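So, here's a batch of structures to check.
Since every read-out is calculated from the coordinates, none of them should be taken as a lab result. Worth saying up front: this structure is predicted, and the values here are computed from it rather than measured. Cβ atoms are built from the backbone, for glycine too; each structure is taken alone.
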Structure P
């Protein structure tokens, strides 16, 4: 027996074990010879959800790595050609937000850098260096968790081959009439100075005053007094008898800017039960109002912006000669609203105020700033007209027909509901960090008209072209991740479609839906056959983890203290797909004890001496123990293959501790000590068989301690347990 086997199990050797795995080359499916007796000859492939290259891994990443490594190690042992392709995400907007916080600590900002002669290039280079540093650190952390991924194929979302694929997809979408550049109302973050997609909007219920404003003979209710300078109409429901005689007329009203005229229009989307049933129409600052204007372009004026990109009042274009209005120029919205409310009440223009009005406010999902709708030229993917049949419906059909299985099943209904109510996707961002949109256009002064556009990185030869400076929404590039990565490594034919996409349920629409749509559109095949959605990891009190609460768990700190195996088991057991799980350090400590228990089991079994080569003399009683182990093994395999990872882990755990250790070993001790030679040898043999089989069933869950024991076995079939035949 090895000298160090006489000591207690030391998880600090996990790094050495991992290094030996990686050096072996067996993470690469091309270096493995499939087992001739394999029950799983078909390839098994997973594309790792690329962690953002802007910081350290959190406990949610640890769960992702654990679940995926479990599947990969299992199918590798089953003899399937197994690929787990790792990567990292440049994470566009999110990375730039993180980097801006660093700049703030340095006493500068991206806006100061961008004012320099080559500011754009400098900022990009600085963020690039920042992500590359983080990427190296992050990959080290992934190794610490035991990820047996093929590092020779590690891919970054800004790698040239990935960018080339993204450009090809963009060009195809444009040529097929599924991408357009249009001036429309979009979500705008005044802090980060970029548009956001509808999915990146966070809604929060707030309480604000609801002002009932007099507009001549009509009173209407609004929270946003500051946008009234951009009003172009008043809208009522066509069947509202209160306003029947006013529809289609233009009324004169007394306003804070003086007397003015405003048109009354009828629109079926107006809710007659809200307020007074009449609403002001401000197309430049409200998405619903913008839609009303689009339906009534022949009747009313278009958007009249009175709030600038910084969230400040911008009235000069319309009220330069009006001192009563210009005093609000440059005020931030909250301050302007208070002043306007005061002045309107002084002039008797407010009928009443409902102080405790509850409503949802749209916020930036990263910084919490109130979003300001703006009318801007942006790039969109058509998902509502031609795009329905070409992009959206194929994705819906793939899920309905079970070509893609979503686990847990209830998430399928959520997916279908969202897909059936989808809106066009704004894929342009006004930031530096990301993949530049390869396009040129000739500006058209007429709002809403399609411009002349050229798709390509090189400038067209004739004059008048303006280069697009926006970059792609990061979800547009990562939405192509499965086929883009496999193409980059020449593996599409062998491993596409991939077997499983495993990720958190909160990015089902951000990412999974995008991959399904774009994967089907580009390749004609689903990008993966199964979607496994894990829940979020919360603290032991079931609270969401956040730095402000001080309850964030550093998974690598836990690994240093208890070992990766203990953390992996704690994350798996009791964790059901699609359900949030609580993290409790005491649970990790318990599984650290299980690692020690397994080590002690192995030490005892191997201390009993040489194992006879001939198993024909094994007793009938001991044969039943081996048959029982095969039943357990079958149960574990069945649960893994049906994505019941918690149950699989518990079955293996309970068998090894409560059946093998507590019962069988105690019984076999008597046979070894008190029995005859044949009985003793049979006992030694069955203990050795059960130990090796226990190592196999536990290896996908606890790879380090099982490998550490396997290397010390006197009789084994492979160089490493991770390539043993299941």
Structure Q
């Protein structure tokens, strides 16, 4: 079904793969091919796009400027506030502000709509594009209106992926978008490119989520594509329409790749024609001889209906395998959940959902950029046409991804079929992807064609004794399950004739409702601030030496951004740095906020010229011990907190996972490795040191760590940092490491954060 090459490979004429093994040179010679890996690497689609957007003149050290950007309503306020505080006067590139996350304006009182009004006023003042609530989810609008073959798009949402449309898109934290607004660059080493070779034709009952989950299950845990570009090629692409390709592509985020891109063809041309943007199409193909740093070989004909069990998209099985081994697999999921949930008062049970030898689910949801597309919903309507989902526990909700999609589904009768069957139809909204829509009952199991199934992504609150879970599935198998009133059923077990009605795009909705102010900035417009929209608090520059208290120590194999700062209930506070910070690590380590605040008192005392040890008495023996060995005083030390996690930052691009720690006095993270580039970048942009340590930990939660000469070490481009665990009467030395930093990244860390860095530049 799926094979991972152990080596790189050459792709010849887009069709033939030659593994880079001992026989490669002989095979190439027999075909009259003379090349080098270095030259053949330049023939990837990705290399061509990156080269066209690189401003550094050095393809090893990229400095990218994007064609346009996108943010939604739980990220754009903070980004604009950051750029505004750094001296921005207008948006220098098209910047789309969508309102698809905080659309439920009853949540949090007036807070959410206040953010929307801020967004509209910012679009008018700075020259942006504003998409009102319920018009489109962020990625559907960007596909329909902003993508283009050969373009690059940056978004403050991790699922910023438009590769199937020939667009290299990257999801990053808000700091990287603020840099683009300040005419700075996205700096990254030229990534490796992995060939995703698709061959064969999917079976009629297999959907894009099935293909995506099959790939994720093979490459996530081993990091095969981590921080690399996935380039989709092969004859199998010809057997997929563009909606199907989009459905696979948007899920590439769950592999931890940096970006993705596909070869383009007449079907992509037709997509742009339908959307009245024919000028955005051009054919993209790898060169005649192209070298890839790895290969994921996918035989589409062998893919079966898949399911990703709680609590990660990589926890995959075929539905057939799950149904044949229910007791064993569910027992294993329950066992792993004990550590994930980490609450002895909650008993997580899935085996109680086995009835008559089959797994019963409580809810189905088809939504967002992954599930709510036209083709998915049309196929679901065909499956449920003339049928019923029943009048018992099971419920089904369908969220079309945009108003134009919704309109076409109304016109072709699909919505009528779904409503008659008992499905509930919603407007374009991302809530089911992060826990703000269709929250199941306590103990419930929801099957969703959405992007993630992390803990609490369905909206439960373990801290309040609530737990539910999500399994990811394709829309077709969700519809098949709905036919059986909730008994888990792969689409392969039903007989249906898919009608595949033609899609008609009606742009009038956007013409009538979307504010397009790009190039029309009006400085006279006043920003509209609600009471929950606050400026970032002042942050100090990195001090010569640091005293850090370890205030959380997380030993889970992976720590998601949802665990670092929750989604769902925190969404309404994303525009209030201090208010949001109260939720930091609330699901994983509820005592963290109190511990961080307790030591932050010492730093605040220093800033006021007072004695840190007097403010925090437990510091006195720590400082006395350090002074026996190092010459420090209140002017040369910074005091704050750090956390340790094995592999933090999987999942969302939300910068608040880092900024909330900074707001609470965090100076650093220590990790075995970082799950994604974007989380590490978020730390840097908020002036936090991204340390790594591999080995048995020399410190415990609550210990103090002293890092001497840290600012000078950063400035001198050190890769290792001497550190000491300080206990009364003892200093135990160990070494922290740090990966490469660009000159700008070092300057940002030394300045204390991106805002300070840019303020310093303005002073010069």
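Values computed for the structure shown
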{"quantity": "Value -12000, calculated as helix-only ellipticity at 222 nm (-39500 (n - 2.57) for each DSSP H run of 4 or more, over all residues; to 500), assigned to which of P, Q", "calculated": "P"}
{"quantity": "At a computed 0.00 (FRET efficiency 1/(1 + (r/R0)^6) of positions 406 and 542 (r between Cβ atoms, R0 = 25 Å, to 0.05)), which of P, Q", "calculated": "Q"}
{"quantity": "Source structure (of P, Q) for Rg/Rh (Cα atoms, Kirkwood Rh), computed value 1.08", "calculated": "P"}
{"quantity": "Structure with the greatest value (metric FRET efficiency 1/(1 + (r/R0)^6) of positions 214 and 374 (r between Cβ atoms, R0 = 30 Å, to 0.05), set P, Q)", "calculated": "Q"}
{"quantity": "Value 15.4, calculated as mean count of other Cβ atoms within 10 Å over residues 278-285, assigned to which of P, Q", "calculated": "Q"}
